[in-house]
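Several structures are given next for inspection.
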Structure P
C-alpha cells in the first residue's frame, strides 16, 4: 500500500470522489501543511493555521497508480485558482499535493508542467507541490460526509454535480 495526500478545496468533495476508485483502500479527511499540532476544524477554517483541507488516500499501486490518482485530482477541481474552490475561499482550500517521496514529487511536477505547456486549462495551474510533513485526521463528523449526509444542500448542489462529472470521465476506474 502507498499513501497520497491531496487538497482540492473542501475535503467533503475530494473524499467522495476518491472513495469510488478501484484500488483505493481508504480515504480520510484531515488537515496538512500547517504548524499547529492536531488543529480543530474551527481553527483551520480561519485560514490562520497554515493547514489545507486534504484527504489522505491509501491505495494499492498494483490496482491504481499514483499517476492515475493525479489525473483524477487535476480533473476534479480547478487547479488554476489561488486559495479558492467555488464558494470556498482561503488558504485552507488551496490546490495542493503533499508528496511522500521523490517519485511522487517528480511525477506531480512533470504533469503540472505538461498541463501548463499544453495550455490544458485557460489559466496556469498554480497547484502547490510540497513535501508531506504532517496529517491530522478531521473530526468524525467530517468523515464520510457525503455518504452520511446525501440530502444535505451542500451535497446536492456541490458534491453531486462533481461526482456526476467524475463518474462520466473515469467510469472505467470506478469500484
Structure Q
C-alpha cells in the first residue's frame, strides 16, 4: 500500500484531527507540535505560546485513494485561513494556519491552491496560511489523541468541533469513510 504524509495546522489540533479521521484513504492522524524552537515541547509550553510551535496534525494517507489536492480542499473548508494566529476563540501563534510540506510537489500545490482561493473572492480577506517545509514533528501527549471521539459531549467538542464535522458531512459526503 502506497502511503504519503501531510502536515497541517489549522487551529486546535483536536479539530483538525477529528476532521481528517473521517476521510477515506487517511490511514493515521497524529496530533502534535511543529515549527517551533523548543526541544521536546509539551502542551503547556505550546499553550503558553513560548515554544514557537503550532498545534498541528501529521496524517498518513493513500494517494491512490485521496489526493493531496483533496486534502487541501478539506483543510481550507474546515477552518478560517484568513485570521492570523487564531481560530475562533483560540488565539495565539500556536493556532496559526499553516501547511508544512514534505516535498516540492506539495509545496507547489499548496501555493497554487492558496493563489486560486485568493483570486476566487470566496473569502472576505486574504489567506494568511503559511506554507513552509515540514520540520520535526512532536506527537502530542496521549490524552490528546482521538480527543473528539472520546469527548464528544464536552462543551468545546459540541460548540467548535461538531460544526466543522457537519460542514464536512454536508459539503463532501463522497470523501467520508463508510461506517
(message) If distance in nm of label points 7 Å out along Cα→Cβ at positions 58 and 74 is calculated from each of P, Q, which structure is the one that comes out at 1.9?
(response) Q
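Can you spot which of P, Q the value 1.7 was calculated from, given it is distance in nm of label points 7 Å out along Cα→Cβ at positions 26 and 122? Walk me through the numbers before you get to the answer.
Values: P: 4.1; Q: 1.7.
Of the structures listed, the value fits Q.
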(request) Looking at distance in nm of label points 7 Å out along Cα→Cβ at positions 10 and 146, point out which structure of P, Q has the largest value. (result) Q
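Quick one: distance in nm of label points 7 Å out along Cα→Cβ at positions 42 and 106 came out at 2.8 when computed from one of P, Q, so which one is it? Each step should come with its number before you reach the end.
On the way: P: 4.6; Q: 2.8.
The read-out comes from structure Q.
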(request) Out of P, Q, choose the structure whose coordinates give distance in nm of label points 7 Å out along Cα→Cβ at positions 50 and 66 equal to 2.4 when calculated. (result) P
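No value in this document is a laboratory result; all are computed from the given coordinates. No experiment lies behind these values; they were computed from the predicted model shown. Cβ atoms are built from the backbone, for glycine too; each structure is taken alone.
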